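A.B. asks: Listed below are the structures to be examined.
Read-outs throughout are calculated quantities, based only on the coordinates presented, and are distinct from any laboratory measurement. Computed from a predicted model, the values in this text were never measured in an experiment. Cβ atoms are built from the backbone, for glycine too; each structure is taken alone.
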Structure I
Amino acid sequence: MELDELYREAILDHARHPRNFGELEGSDRSASATNVGCGDAIRLFLRLSPAGRIEAIRFSGSGCAISTASASLLTLAVQGQSSEEAQALSARIQRLLTGTSAPQDDLPGDLAALAGVRRFPQRVGCAMLSWHALEEALRGPEKSPA
């Protein structure tokens, strides 16, 4: 099986069966992002440990296969990371999607599958939607637990 096919399969799997989908009871941070070009909308919920690690993360919303798969992949990749590690990973994904860095084998989980999106510049915004929400949630003030 060709590498592109494996990547496509990972995206389709996460789009059809998103991991960590739904609201997170007891979240202390959340952020929303909308892609005005296509209408995709993601809301990210997270709970930070006292040490500042992402203890739990979930997402809700609606969108295309790319935005849903990217959000699903994000939740798996950043679980247990510190705020700084998650922000650094977000920056790496942005460089990967914009073509300013080559796909890297050391990306956690199936994140390398997002590399194929950069061949479709109009879809980069879909793939980055949840990552923008993550950055906003990590920067933002704590909210009252749900």
Structure II
Amino acid sequence: MAERDTTITVELPDEAATIALAQRLAPAVRNGGVVYLRGELGAGKTTFARALLRTLGAGERIKSPTYSLLERYRTEGHDAFHLDLYRIAAAEELQWLGLDELRDPAAIVLIEWPERDEGALPAPDMEIVLEHAVPGRIARVFKSRKR
């Protein structure tokens, strides 16, 4: 497991602030990287992921992987994968997702609910924890130090 250091804490009073944070962090994964998105239901994980993928050139139609579990995109010469593991009941279910492709260092990988099976997932380069707050949300961004 990767160690992590807090790099920033940001107040997100509205959706526009969440989108702005994604735009600000996009250069860190433009050429590949794994981002874990953590937080309760409705905390803004999918909003953040969509904004990040749009910023990286995935286009306007970015579907939520809530039911498909995995969506694949092409962004400025890189494969991008958006996973939502909320509905994973057992680690064995991840085997058919083709996780080997996610280990390509040039791939951009966004994983919502990584705690469902971190052992099968590539280590993160960045973790974003989104929390409900009044008003809006708070984001804590951790940059990982992979071992």
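A.B. asks: Could you tell me which structure in I, II was used to calculate helix-only ellipticity at 222 nm (-39500 (n - 2.57) for each DSSP H run of 4 or more, over all residues; to 500) as -4500?
C.D. replies: Only one of I, II returns -4500 for helix-only ellipticity at 222 nm (-39500 (n - 2.57) for each DSSP H run of 4 or more, over all residues; to 500), namely II.
A.B. asks: Kindly point out which one of I, II the value 26, 23, 18 was derived from, the read-out being Cα extents along the principal axes in Å, for residues 87-134 alone.
C.D. replies: On the way: I: 26, 23, 18; II: 40, 29, 14.
Among I, II, the structure yielding 26, 23, 18 for Cα extents along the principal axes in Å, for residues 87-134 alone is I.
A.B. asks: Let me ask something additional. Taking relative contact order in percent (Cα under 8 Å, 6 or more apart) as the quantity of interest, name the structure among I, II where it is greatest. List each step's numbers first, then the result.
C.D. replies: Working: I: 32; II: 39.
The structure with the largest value is II.
A.B. asks: Work out mean count of other Cβ atoms within 10 Å over residues 39-46 for each of structures I, II, then name the structure with the largest result.
C.D. replies: Working: I: 21.8; II: 17.6.
Across I, II, mean count of other Cβ atoms within 10 Å over residues 39-46 peaks for I.
A.B. asks: Sticking with this structure for a sec: Using semi-axes √(5λ) of the Cα gyration tensor in Å as the calculated read-out, with 24, 16, 14 as its value, let me know the right label among I, II.
C.D. replies: I
A.B. asks: Can you tell which of I, II yields 27, 20, 16 when Cα extents along the principal axes in Å, for residues 31-70 alone is derived from it?
C.D. replies: This figure was derived from II.
A.B. asks: Still on this model: With mean count of other Cβ atoms within 10 Å over residues 55-62 coming out at 14.6, pick the structure among I, II it was computed from.
C.D. replies: Source structure: II.
A.B. asks: Have a look at I, II and say which one yields 1.5 for distance in nm of label points 7 Å out along Cα→Cβ at positions 95 and 127, as calculated.
C.D. replies: I
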